[in-house]
Each structure stands twice: as C-alpha cells, then as structure tokens.
1. Computing distance in nm of label points 7 Å out along Cα→Cβ at positions 123 and 579 gives 2.5 for which of 1, 2?
2. Name the one structure among 1, 2 that distance in nm of label points 7 Å out along Cα→Cβ at positions 347 and 459 of 1.4 was derived from.
3. For structures 1, 2, calculate relative contact order in percent (Cα under 8 Å, 6 or more apart) and state which one comes out highest.
4. Computing helix-only ellipticity at 222 nm (-39500 (n - 2.57) for each DSSP H run of 4 or more, over all residues; to 500) gives -11000 for which of 1, 2?
5. Taking 16.0 as the value of mean count of other Cβ atoms within 10 Å over residues 331-338 derived from one of the structures shown (1, 2), identify that structure.
6. Work out mean count of other Cβ atoms within 10 Å over residues 91-98 for each of structures 1, 2, then name the structure with the largest result.
Structure 1
Amino acid sequence: MFALPVRTMSAAVAFGALLASTFAVPQLRAEMAVAVPAATAPAPVHALAMHGAPKYGADFTHLEYTNPDAPKGGELRMASFGTFDTLNPFTLRGVAAPGLGMTFQTLLTNTDDEAFTEYGQIAESIEMPEDRSFVTFNLRKEARFHDGKPLTAADVVWTFQTLMEKGHPFYRSYYGNVKEAKAETPQRVTFVFNMAGNRELPLIMGQMPVLPKHAFEGKDFSATVLTAVTGSGPYKVKSIDAGRRIVYERVKDWWAKDLPINRGQYNFDTISYEMFRDETVLLQAFFADAYDVRQENIAKSWESEYKGQRPVQKGLIRKEEIPHSLPAGMQAFAFNTRRAVFADPQVRAALNYAFDFEWSNRQFAYGTYTRTGSYFANSELASSGLPQGRELEILEAFRGKVPEEVFTQAYKNPVTSGSGNDMRAHLAKARAMLEAAGWKMDKKSQLLEKDGQVFRFEFLLHSEAFARWINPMIGNLKRLGIDATLRVVDTAQYQKRMDDFDFDVTIGSFPQSLSPGNEQRDFWGADKADLNGSRNIIGIKNPVVDALIEQIVAAPDREELIARTRALDRVLLWNHYVIPQWHTSYHRVAYWDKFGHPATPPKYGLGIVGTWWYDSQKDAVLKKRESEAGGKK
C-alpha cells in the first residue's frame, strides 16, 4: 500500500512525489449495472483494516497521537525547493504546487499509528463482503464542497471516470481492478472488482479524492491551471504568486471539522509555502525567519551548519530528532536499464564497488547514516540472512529463473574501512566483473569499450545536494575507464526527462509502507516499463518480479504478506537494479519555538501540518527573547 491521492512535486526528495503508471482497463460508465446479491449484503462498518481489526472502535473520540484540545489559529510558514505551474495535481501536465492535498478529501482516511487501516471521512460507513470482491461507501449527507454544494455519489463516480480517462496514468493502474462503478443513491456508491481476494482494493478506493462534477463542466480537466480546483478539505487556496508562493486558509466552517478522525488536527489558520531554487538560500532563509519549520535531510547541515547560527545558539530555534517506525524504502542510484550499458546485471553489480559509502558517510554525514540493504529497510518486511520456511518455499518455485545467489548468499553491499585507502581492491573487483561481462580497455587504455561502444553515462539530478556524494564516485569510475559525468537541471526539466525516461542514472526514491500491495506494480511491473510517466523508472521487465507482485497483492494474511514481500526483496536486490544509498530511523526537525505538538508522535508519520499547533504564549516569549538577543541574526 502506498497512499498518494494527489500529485505534488517537491525537489527536496529526488524522486519527488511522482505519481505515474498505468494499467489498461475498459473505461467505465456510470450507467453500468452493479450486481450485488442482497443475500450477501454485509453489515456497515466504520473502518477497514488490511489485516486484523481497526485499532479504534466505532465510538472513538480522537486519535491517540492528536491533542483534541489543540488551539486553532496562527500561521505556519513552510518552504519548498523548486517551482510550480499548476494547481491541478491530478494530471501528468505541469508541476503541482506543494500542499494541495490539504484542499481535497478522500472517502476514507488512514491513521499514522496503524500499519494500514482507514476510517470514514466522506464515507460514514463501509460495506464489504468477506472476499472483498466489492465495496460500498455510504456517504455523509452533510458532506459539502467549498462552494457549499453537496458532495454526492454522482461526484464520486464522475471523479473515478475522469481520473481513469483524463487523469495521471497512475490512476489507471491504481484503480485498474475496478470492474464497475455505480451511484446507487445520492449517498451510496459501489465499486465492483474484477477479482476477489485482493484485500487492498477496498482501501485503495477509500483513498480516492472526490472532485465536484459541476465545477469542471465545460473545462479541460487535463489542462494546467493557476486557479484553485474546488475541493472539500480542511484548507482552500487563499492566494498565489505563480511559481513562488502559495497560501492556504483554514475553512472555518469545514463540514468535517468535528468528526472524531479530525479532532485536534488542521489547527493553523493559514499555511503558506515559499518556493526556493537554491538549496543554500533555502537553508539561510530559515535562519533569517523566512519560514518556520524545516525537516533537515542533509546530515552535514544538521551537524555543522546549525551550530554557528545565532537563532540556534540563543534557543530561538529548536532542533529535535523524532524517532519513527516507518519503512525506509529504497533510496538509491537508479539505473535506467533501457540503456544498453546497464542491460547486464553483472555490470550493474560491478558499479556498486565504485561507491565508497563508508568514506562518504564519514566525510559528508558525520557517520549518521545506515547503508540500505533492502527495498523494505527498517521494517519486518526486509529480507535478511538466507531464505527459510515459507519464504524459501515461495522462491523455490522460481529456481533457475532468478540469480542463484538468492538461495546461497545473504545480500550485502560492498564495505570499505572508510579510510579511503582500500578502494584499490574494490575497483579491482569491479574491473574483473566488467571484463567478465565483455568490457575491455581501449587501445589507449583509457576508456572501457564493448563492441565499439564506449562505457559512458551521466548522473542526472535536480539539486546540487547530492553532488558531493557523486563526485568522488565519478573519480572512482574514471579509474575503471568509465566516462561518467554529472548534470544538474531545473525541477521542470528534470520532471520532463524522468517522465520520458531520458536519463542514464538518477537518484531514485522508492518509498514503502507497512502494507505493500498494488503500488508494487507501478514500481517494478513490466507493463509499466515503456509507459511515459511510469514510476518504473528503472525499466524492469522481469516475469518473476511480476509474479511475486501478484502474490503480494493477493496475500491472505499478514504472515503470508511478509514472506512474499521478503521474497520479492531478494529478487530485486540480486538483480542489482540500483546502487543502494542510506537511511535513518528518525526525523530531523528544526523549528522556531512558537509551536506545540503532541508529546508522543505517531509511529508512522510526523504530522507537522496535521497535528501541530500555534502557541501564542510561546510566540510571545520568542519575540521577547529575540529582542533581548538583538534580533534574529
């Protein structure tokens, strides 16, 4: 499960929030009949869990990680790297403004202290048979869009059809198993699936944002727009400075504000996002009080650049390391295997030996990062050791079709001493692997060649932040005879090139949840490899991977899901589709000391926008301390 109901772009993460993929299905029509036998009609429930039962009963009053008495008011100023040119996050066109997800609502909403459970939001109750072959949502009669018009089942069906026909290709994949959709009454909508036993499908439909049919009449849904798209969420767009700034205001009479799932959340009167195109300027703007909260992704900055800043020294800015239990997923140097030079897994494996993680971690991150060795790192879903038990049984069915190392070796990245003095042995290993794959030095003993082709490729980035990690690696690659270069482009150009698979190697981020499912098709599925805009940026076409994905999607219980996911993890690792990078198990957060947040953060989230609040007393103290300290600088 990977919940991304709208497309937003933040260049602070290399992969951003790229919602892209497709899955060919017939287009649906609202007039199609829905055959749900009355004899099997299930009882309505308030929540759905992927496995097991929901944590919160039907009579819950608020989520444990929220403060139901949190005050409303104040302003939260955020910042984002890059730019934006559209307020429609549901299509492939343009770069969407940050924060747009706050303006929309979904049928159900997940919590941040459960692996994968969703509770009623627009939907008051849910009906679903034991085999999960269909799901019915009973909508709340009080649900309203920001323009005051009622939100009905007709809007739900129209949204579904429009996203499938005109939305980002991601939706055609994510909702690809929907066979029929029908508005049975103004407050009742049913989705019938083309398969039974997929436990995730009802929750996937619960994630669907609902848009107003009336607001799009006579308009091109796929166009980039700089006028607000009408939603029904806790915030609406107040103002924009195209490409530079966007301001949201809290909907004071929001129809859903008193629902238990929302109590203690969405507390700021206004939330703004300032856009920056230079990472150094972005950091310095924080110290100059241009925005309020910063989630620091660069360990070196956290350890060194904050120390000398006056607001930090005077206690005006607080630094916190907030632990979490989120799966780390995989951040990595991702190969475009559509390129001939990366077609051979042995070549891809050899290049891992040119990355001296231990030295780089010491030099650039004060040794704070952990090397990633799984696509599901920091979770029970990660493979380790040799496959045993049920996991081994699953893999045995593919023996001879997967690398033999899957059965005989535990995957491990190359490890150096971190001194920088032992790369010669690693490069010798890499050179031997490349020679075995047919690559030889040219007549001048300078460049690797194979069949007349020079081994040459480019790292493509949209931020300079990774350059210091890549440049030493480029030096090592040149010692191998590989002509590697680095190119940094702006956010819009990067997005376009990624959508068109016009790159050699990039920084890929493949986030995971505790309940992987249909989104694995988008990451690794063969039918996504040649579809522009797909999240399968690597270009994987592997029948075993496809088969394991379908097993994960159909997992009947938690134990089987874990075994099947670990099996997929091993197959992905031993095909060397990426050079793994690193992860942490905590959030680094710095903020001007005028906010409150719950004492116990959620296990699987941070919740700045959702659960934090403005504290007027702290702000008064902060202003006084600023004055006593002689200002912010």
Structure 2
Amino acid sequence: MVEIKRTFDLLDHLVEQYPKDDILAGKVNGEWVKYSSHDYYKYAHYLAYGLCEIGLKKGDRVITMSANCPEWNFIDMALAMCGMIHVPIYPTLSAENYLHILQHSEASAVFVSTKVLLGRLRPALDKMEKKPDVYTLANIEGEHRMLEILKAGIANRDKWMLEIEQRKQTIVPDEWMTMIYTSGTTGLPKGVMLSHRNLCSNFLAHSQVNPMTSECRVLSFLPLNHIYERSLNYHWQYKGISIYYAENLGTIQQNMMEVQAHGFCAVPRVLEMVHDKLYAAGKDFTGLKKKIYDWAFRHGQRYDYTGLSKVQPFYQLNQIILDRLVYRHWREKFGGNRLTVITGGSSIQPKMVRLFAAAGINIYEGYGLSETSPVIAVNDPAHKMVKIGTVGPILSGVEMKFDEDGEILTRGPHVMLGYYKDPEYTAQVIDKEGWFHTGDIGELVNGRYLKITDRKKDIFKLSAGKYVAPQLIENMLRGSEYIEQVMVIGENEKQAAAIISPNFNTLHYWALKYKLHYRDNAELISLPQVHDKYRKELDNYNKTLAPHEQIKQFRLVVDDWNPNNGLLSPTLKLRRGPLMEKYKDLVADIYGKEKTSTNSLFSAFRSVELPTMPWHKKN
C-alpha cells in the first residue's frame, strides 16, 4: 500500500487501490467527460515532463486561474512532482490584487482557463515589465495552450521520465509545495506557504470522519483555489470517491441530478439560497398542501443527529410520514440520494442544519484557516461525534488551546510554513512555542465540541466600556427569514446598531400579503410598515441579548452585498472596512453626527447574483 506523504503520492494510491473509470469528470459541450485513475496518473506525468521541457525549474511559482475542472488536478499534480510551487488564485479579484499577486509571487507562468478570465488578468499583465508566460486551457486565438505543454511532454517522455522520478524520490514532506493568497477582509492578500506535510496530514485526518465510500460520487463547485475545497478534493481522491465538477453555480441542481451525487462541499450562503428556495416554494401552496409543508418545516427544525425519536416516541412516526410526503421530493431535486455536505468559512444557522438533516441532507460544519491547511475542527459523523451549532471536535493530530482572552491557538503538522516574504508578520501569528494565533474567539461545548463565537479583531467596545461581539449577533440575526445580510456597528458609541440588507424575496411576499404599494425596493424599505416589521424582528432577538448588546437602531439598504462589489470577501465574509465606508452617511445618521457627503441614504437596488465560475470548453 502506498504511504501518502506528498500530495502526488495520491496518483500511485489511486492506480493501486481505486482503478476506477470516473475518478474525475467535467462537462464539455454538454457532455460529461470522464477520466479514469490511470488517465489521471498518465496526464499528470505527461504534463510534468512538458513543464520541464518548456524550461520551468524546480521552485518556480506557477499561477492557475481556472474554473473547477479535471485539468486543474493535472496541473496541480504535475507541479508538485516537478517541485514547483502551485499558486491558485480566485477568478473574482480586483486588478490591483492580481498585479500584487503576480509581482509578489514572481510567477514564471500562468495557466488561465477561459478568454473571459484572461481578460480580467490582462490589465495586470500589461503593467508588468517582466511578464510570466501565459497558457490557456481553452483554445484562444493568439495564445499558447496547455495542450502544447502536454504534447511536448509526450514527445519528450523518455528525456524527462527518469528526471521526474528522481525528483519525486527526493522531495520531502516538509518541502514548500503551494502558496495560497488569503482573500482577506482588509488590505492586500498575503501568501500562505504550505508544505506537503501540511496538506497531507490534514486531509488524511479529516478523511477519517467522512462516512462516504469509493462507491460514492461528489459534485465540486466551490473554487479549487480555496484551500477547503482543495483539501476536500485530496480527501475524496484518497477515499476513491468520484469527483464531478459542476459547470457553474447556476447548474448545481441540474448537475447534482445528472450525477446523482452523494455529497458536496459548500459555504453557508449556498445552503441558505437552497433553503430560501424551498421555503418560497411553500408560499404558493394552499389548503392541506400548505399545512403539510409548514408542518415539515416545523418538524425539521427540531431534528437532532443524536436521535430525537428516543425521547419523543411520535417524532419518528412523523418523520416517516413527512419523508414520504415532503422530504424525499427535496432529495429528488438533488439526485435522490441522502447527502453528506461539508460546510465552513462562516457560521450556518442551526435550525437550517436541523431541517436539512431531517430531509436526509446531512450538513457537517467544520472550521479552519488557509494558514492551518485548513481544518482545525470538524463534526465527525463516522464516529458519531456531531453537535449542531458547533464546528465539531478537534481534528486528530491537531493541538488546540485557548489564550487568556479566549482566542483559539493551534499547533501541529497542519500549521503553515509562514507568510511569503513576510517573516515579521509570521512571527506575530506563530509564537516561539509554535502556536498559531487564529484571531478567532471560541469555547468548548460539553468539553469536546468547538464553538466559534467571534473574530478577535471585530470585537468592539461601546463608549460605556462594554464589549460587543458583532459576529455572534450577526449570525443570530441572519436566522430571520427577512434578513439577507447584516453588519452590527457601534465602536466607541453609546449603543449597538445594525445595517441590514433585507431578504427581498421574503419581504416582497410579506408586502403583497399586506397590500403595500411601492415602485421599487428603495421605496419599499422606506415604508413605515416595513420599518415596524424589522423593529419587531430585532426586538424578538434582543430578548436573548444582554442590554448592551441589543440593537437599538437600524437602517435598511437595498444593495446586494457580494464579492463582485467588494462588500464580501471571496469566501463571503463581511468586509467591514468597505461596508463602513459605503454606509458612512447612514452610520452618521444613526449616531446623530454630521454627514460626510450629500449622498442619498439608499443606493440603487441591485438584484441578487453570485459570481459565476466559467467552464472551460475544448474545441
């Protein structure tokens, strides 16, 4: 049996243990193109030979900017075998960030999947004196293609085969193999250096908590440059699980049905969108159908993985009835199988986890950072160690403790090598004893399950000296069906307040029910009835908060907050700096200060849309 010490050891592992016909698959011209374990091994090696043939050297940094596809894996494994540094980047960054990454990483080459993505990168490339070589996955006129490198590798196989095998033997687990540029909520991204040991120790550990087997299929749609999705991809490969790559975010449901997937990895925002669609579907029902549908929601929100039926005898009977009438139809929309869903990046509402679990869509929340490769803790269904509302027990092989102020510290083989070209900042976050300071505040529930309560840097103090943890309150408020996004404010002020981006789908339905008249969303949120509705929503949550934490004032805005307009990070976290700048007049209005401009209180409405992930096409 192959021992997995370097990421590319997965190739031998797959050929030996899981010689299947569809270990990787992607959609091309409307058809699924499948690659066997042997195909994967072969193309990765040919590409490695080709990279050497075009003159790239061990230690060179190579950027990929691509949608999820099998070829991403070929590049990743080829670079690892060559001893080159893989630098995958988000396809939704600003030109400023692209230029910073290109220059800071000193990239020798760039792989870009589509003409659209190349167009986004081109302004940054044009500003560089020494440009990296660019290769495209798609056939773009006037550009070099990855296919040329692959052909060069095949033609020069005998020349480079022994060289690559020797490199594979000499690459040690602690060797630097990838650099992840953190998306960040402020400032320019930093390059996180990770080794083979960092990644392998982590995905081998979290693969043990997953109940899926090699008979299963998963759909991958979160960007592979995100360390969580990438680590899950290694995890799935280690278990021999077939990975199908979605065409884009808009085709997830269709692709799930085509593949009949058994699981996927998602951020809470994606799951919230699914929940909202299921909830909205019930609004069109009447009579008995509506009563049953509402019953399914009430019942599901009481579900617990530990087995509610043991203490409430009629619960299991209701579960059987509702599964027949409602829940199985939800699963059919995603291929029909019971699902294992891993989520992280931000907090997810417990009631949502309960509802989906009742429907056989089992969501397991985890926690980690790019700097920790990434998983620190994750719920563990394989060993029945799951607690809703937490990120689960600490991962095997990972050390964790709390600092005096409650900050989560971690140590072990998963902690990064450091930040590229930034030893000073590295020393700030990794202390002399090797503990990485996460910046997150947490606590242990029942002595075992980690619960994240806030970001250390986000906690602020009111003028009276009381501390407020905004993230904890924001996560609670997002439990309202009327709130899409919310930012809690109040640093150095007398009281906490909130800027709220409403869930307009729900709000429109409510306004129709009460026969409110309005021209657009800006007029809708200015109506006194709407203000009163949100005041009541907030008052319900205020009852559970300490007096100094309660939201005394709020303002509604019509803007969609997303990564494209810079108000959310690529991992869908609030970017508080840009949000505070955008709504500085609202903040001034809340606290009775002089406004900094004459801008309208409400910006123009923007329809909700998520960034697409373009799919490369072969000609």
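1. 2
2. Corresponding structure: 2.
3. Structure 1 comes out on top.
4. Derived from 2, not from the others.
5. 2
6. Answer by largest value of mean count of other Cβ atoms within 10 Å over residues 91-98: 1.
Where a number appears in this text, it was derived from the coordinates with a stated rule and is not lab data. For clarity, every value in this text was computed on a predicted model and none was experimentally measured. Cβ atoms are built from the backbone, for glycine too; each structure is taken alone.
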